Structure 1
Amino acid sequence: MGACDFHAPLSGREGKNIIKKAYKTGIRAFDTAFSYSEADSLLYSAMREMGVKRDEYEIWSKVMPVPTLRKKVDASRRRLGSDFFDILMLHWPTREESLFSSLKILESLKNENIAKEIGVSNFPISLLSKVINDFPISHHERPLSLIWNKEWEEEKKLQLKTIAYSPGGFGLLSGKYSLSTPPKDERKNIKALYSPLFPCLLEKIKNLGDKYNTSPYSIALSWVMAMNPWAIVRGVGKDKDLDILTIKMEDDEINELSSIAIEISLSNCSDNIFSHNWMLQ
């Protein structure tokens, strides 16, 4: 929900109905960000209409490391109808000095109980290793899927609480897309789509889906579950997406998928799936 180049916008009614169904099915944590704009208001409105109290669900949010960070945090709180965040993270790294000044502000927000826990999002391992030594960072939100598991083994050693997002590879693992039929939006620029191993990965996922009588997305999600991150954030655009279940695969099947994922990730020299490079100067 909210502004994004990777999905069609939902109406306010559709968004709130999905949030309500998610809550009713047992989901108690909702991921948002200042830049998602109206998503904050939809979350607040949906919970208010259901009569759900703030302490009955968690808000995980993100804000860019900019000089106006605190103002944006206050704006998010107003939109969310909440005095605090359960987890508040810097949305993206930056080469600018404002990154470290923003981390200091983030730490202050934790001390002021505006954020119960603080973290970062989309950080490469080199930068992540540096900031956790200087700041009380407890969480890292990052993409983790069969088309992007770069530095995952190294990250596990840092003992952070990793929030994995886009387990379906931004929809590229659904079986709907290929090099000959790429998405028409910004996802067409994700380099994994052009890997010579991508068709092989899709075939493996499809075969496993047939074996376990489930969808390719369910296989992709089940693999991420097997990687055992602290939490998984799923994007949901339709009610039925909430009904997708995971299955338990054999160890050799998980390992085979992991091997392909590692090769696809390593073929991308960038430190992020979007081909951004955020290394410090």
Structure 2
Amino acid sequence: MITVDNLSFVYRKSKKAILNNFSLTIEEGKIYGLLGKNGVGKSTLLYLMTGLLTPKSGRVMFHNTDVRRRLPVTLQDMFLVPEEFELPPISLVSYIELNSPFYPRFSKEELVQYLHYFDLNIDLNLGALSMGQKKKVFMSFALATNTSLLIMDEPTNGLDIPGKSQFRKFISSGMTDNKSIIISTHQVRDIDKVLDHVLIMGDNEILLDESTYEICEKLLFLESTNPGMAETALFSSPSLQGNYLLLPNEEKEETELNLELLFNAVLAKPGEIKSLFNK
């Protein structure tokens, strides 16, 4: 669906390139988690993918069209939910009437369904909502556009605890085989149960680009009080019950992805983790 090809980008006030000859491929029918430390260029990459920023060199192809051209054929088929945004102080019904015509596959019925996941209805005044409620409404509208690419930057920031739980159900309900969703976040515990694929960015490189199935095939996630296991693990971090451990899954045991543990392990031992997937 998306090919990022040798992308380079520098902000005008910065001498250092945020991205340099950076490449990546996004496939259809998957929910991607994009992780990385602050400053590695996650948000910049998302804006380049949607054509809101123009690369110094390289290109982003979306369904074989260069996104920098900002053509209607691409703009009507992608939607970005940024971390921070403003909504006009009008009714949600008016907002729909103004904005839905730009998206040919928009469904008002699906919007109502998505709003119900967050215990909201369509008879709302956007100017009277809290920031958390606005985020729920905007994400519901985004999913209801039925674009083949949906990008969300820190979507669970500002959501209350019930909202974060509802978000996971909301995302899963809107997924189809011809759609891709990219979620960039630091709130890894909010999304680890819904991901099909994990992308972990380092400085100008992808440290891990694997499906959650492959990750759980190659890696075993455990919590143990055995100090000997912690010494032999690929990576460990303290837990209330002892230690969270990451080990090679040599016996192909069933395991549950611990995205926070994986992220910290990849940052600490990128070469060692990557070598397990290159075998």
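None of the figures in this text is laboratory data; all of them are computed from the coordinates on show. Values in this document were obtained by computation on a predicted structure and should not be read as measured data. Cβ atoms are built from the backbone, for glycine too; each structure is taken alone.
Tell me which of 1, 2 gives 30, 24, 17 when you compute semi-axes √(5λ) of the Cα gyration tensor in Å. Before the final figure, lay out the partial values.
Values: 1: 30, 24, 17; 2: 34, 24, 16.
Computing semi-axes √(5λ) of the Cα gyration tensor in Å on every structure in 1, 2 gives 30, 24, 17 only for 1.
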Figure out for me which of the structures 1, 2 the number -9000 belongs to, where helix-only ellipticity at 222 nm (-39500 (n - 2.57) for each DSSP H run of 4 or more, over all residues; to 500) was derived from the coordinates.
2
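Who wins on FRET efficiency 1/(1 + (r/R0)^6) of positions 84 and 236 (r between Cβ atoms, R0 = 35 Å, to 0.05) among 1, 2, i.e. which is largest? List each step's numbers first, then the result.
Values: 1: 0.90; 2: 0.45.
The maximum falls on structure 1.
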When you work out FRET efficiency 1/(1 + (r/R0)^6) of positions 28 and 244 (r between Cβ atoms, R0 = 25 Å, to 0.05) for each of the structures 1, 2, which one comes out largest?
1
